[in-house]
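Computed from the coordinates by the stated procedures, all read-outs in this text should not be read as laboratory data. The shown structure was predicted, so the numbers you read here are calculated from the model rather than taken from an experiment. Cβ atoms are built from the backbone, for glycine too; each structure is taken alone.
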Structure I
């Protein structure tokens, strides 16, 4: 089956679209990426998302954004019409507060009508209803896509929020560990915005200054880091407003300090929860993989090889959209697609809701 996966993450920079060819069923899944496209958010749409993330949007604005995102997804996916049998859309997370709520925007009906195929979306509530955190959501696809017999490997995504998936050498799904480690690019991008930039490209500004070690240590005392997995987090916690000490730092020093803090928080997660299990290597995906300074800091704090997806012949931008293509594929086959121990749910969820196009005709 040819499945289109769509993912827009907490970095709020662009929509990633991956067309994948998938075959078979777990534990063996055949796959190959056929095409990848990136659709940057228009400035006005991105501003609307940011307002919603910061709880500054009114009910009407949220409703308008939900449909505006749906139309944007449909427009971005239009070139794939006729080449895809199923689409899987994560939507844009604008609030994540487990166990009370998780909320993703992006009306899937527009996508279903534009492509004239079923669309799987709204994945997270099913897991929340089973007592889970509704995150992280890609560990099972990670296992099927990147697991290797005899190798203890971690797949690490540095988007707005940083998360990891530990893939055991025995490939037993019950031994997979996954959780959000804390901030990824969220704080860095917010600090860069103060300079009129969308990001500190390559970490060049951070590299030009020195980190404040006292602030790094103070921020590492946040109670989230003490919590044991399963756990998840979001921009609701990791924003500059919660770091009231940052006001006195010049912009370059702030970026340097936040970069060191982000790297240290990631390394701490491995030291506390992953290294004791045995770890051979880490593969890093997401926008943070392109931040040379952040990667240098990360490598300096970890005792195992840290590679980017590109160094392994893969594309960092493919990982999450591809994983959601797999999640949608498994949901379409009515198979479990979420591992209960990675979210804390009482059982494995068959997550995702299916929206059918008006042209849909059921076949037997």
Structure II
């Protein structure tokens, strides 16, 4: 294995770890801001780092279409291109291809699709996805998979999962091993425990630097998602990182950490910041609402981000109503800072074996009731 993962401690099933990559370390549990097209929207790279983020996510599909992986490589790789010196994980493009139902043709070898940008035809195979991610210089490369849709019948989920397992084996053969770089396999199988178990066995036999759980947070709901994690996570290799893809809301993240997940990504905090939504310790705020127009308080009095330390809810409400770009910048910064605060809190609680107390306080503040237990 080329990617180092050190398990530093446990509190129940929750894990405190450290991933060491070619471009730096990542303390886990970790949340990765999404920088789909080589930028975390409305944020400077140094601003992302100031929130506490140590790793960001880029996307194979979007970067292969624009500006092109070969161009990024010729300009020094994605780290230099976007001025992010830290670790980068790249999604394989499988999820985006899944969403192009009317623009794609799937076959056992890969996927042919038309670009939603200009209509040009492209081909993605496990080998080409790995090649693109290599050109981007991703520290963590994801196997190319077919992200199973929801809702789905068990037979269709089985067919999709088994195709992804064949693609995972091909991707492993195509991956260029080098120090500090790693390849993650992606567990599929929708919400069916036997299919998830079969997928874990197949990936474990191939052998990966880390294991992701894909095909969740696609509409199945939190209860089914947690139930799937309850049966799947204990079967994953204990000595490798575990990544839950595309999750999610703060309560989803906390519940998944409780179940042994180490890594997360989601567009939610950045997308919310661009649509006047702020995540806080007492729930979500819509700063567009008129009730904020005369409010001198910060979004969250305990938050150290620039939006909270320098500006009032009234000012942010004004920016939103005036359609000023600064509103998106400040609210995105706040949301990412809040998510990183959650991850810092979780790491500290696991280290001190006080996770139960931390989660109870978090749930009480958010008025969530109990986080669904194991």
Structure III
């Protein structure tokens, strides 16, 4: 059982009042000092509630309706052949329940059209969350523009997110970033995800660029031959509150920049494979010291929303050895740090939320 960050406690017990953890330690030492209902989980490994750092719940009605393994442009074409933003409330509810059953206690949802509605669904189901309103478009924001609602929720908060360098104007991205920073919130953005992004940022060309231009969504990236990380850095988007999602196509220089700027990276291994974008240099990113976490992305680009399955896929394919504590941190403490919620989530310590998960039996051997 893991208690505080990177610690393991045998015969672990967690005392809580339904809202906060009151005490943790060995059951043999705590049982005589507290009274109340006791739930014995048996011989299992308990870890902090998992944190899915990147998901698009508004696409939950698109399970199995997109092509696999053919690359980003073909995946986008198949995605756009569906009614993207006709929110299916029941599908979103099922997706949130699926995540909760598999141990997820908090998620970062990215919604383009349905941010408030998805936030309400997560709140009703007791899922901790950031509901991020995703900015897409190239028109400069109006003076005093608000990028996310100021509504209060029981289990989460609304925030802003940038879709990408190629689909969102620079001034909009900078505006969202500034608003998130002012509110003490993370700033998620898809970054260095695929070859199409490389070409658009560097040269403004390609089939996908033509598609965006036809839809009035092609951002002017300057066509200066820059890589996405270089351009994002030039725009002032990279700092310790930035959550760079995917980072499939990052060079060693890019990784060095992300590290120097203290950017957090969210890997989505199975989604990248599903789409056919290749895979991020996980080993270089993790060994660089960058704070790294995992997300599932949407059910339109993955097989399920289980972080355990995401972690298993990474562990079976990564080419370095990851100790159990470091592996589990990818879905717990690292995520909490990246999202600035480590005062409530990420470890099982006094004063934090009493949310936990149990390691599936088939992962015990892989981890330990």
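Using distance in nm of label points 7 Å out along Cα→Cβ at positions 78 and 302, single out the structure from I, II, III with the greatest value. Kindly include the intermediate steps, with their values, before the conclusion.
Values: I: 4.1; II: 3.4; III: 1.7.
If we compare distance in nm of label points 7 Å out along Cα→Cβ at positions 78 and 302 over I, II, III, the biggest value is for I.
Given 1.6 as the derived value for distance in nm of label points 7 Å out along Cα→Cβ at positions 14 and 318, which of the supplied structures I, II, III does it correspond to? Provide the component values of the computation, followed by the final result.
Numbers: I: 1.6; II: 4.1; III: 2.2.
This value belongs to structure I.
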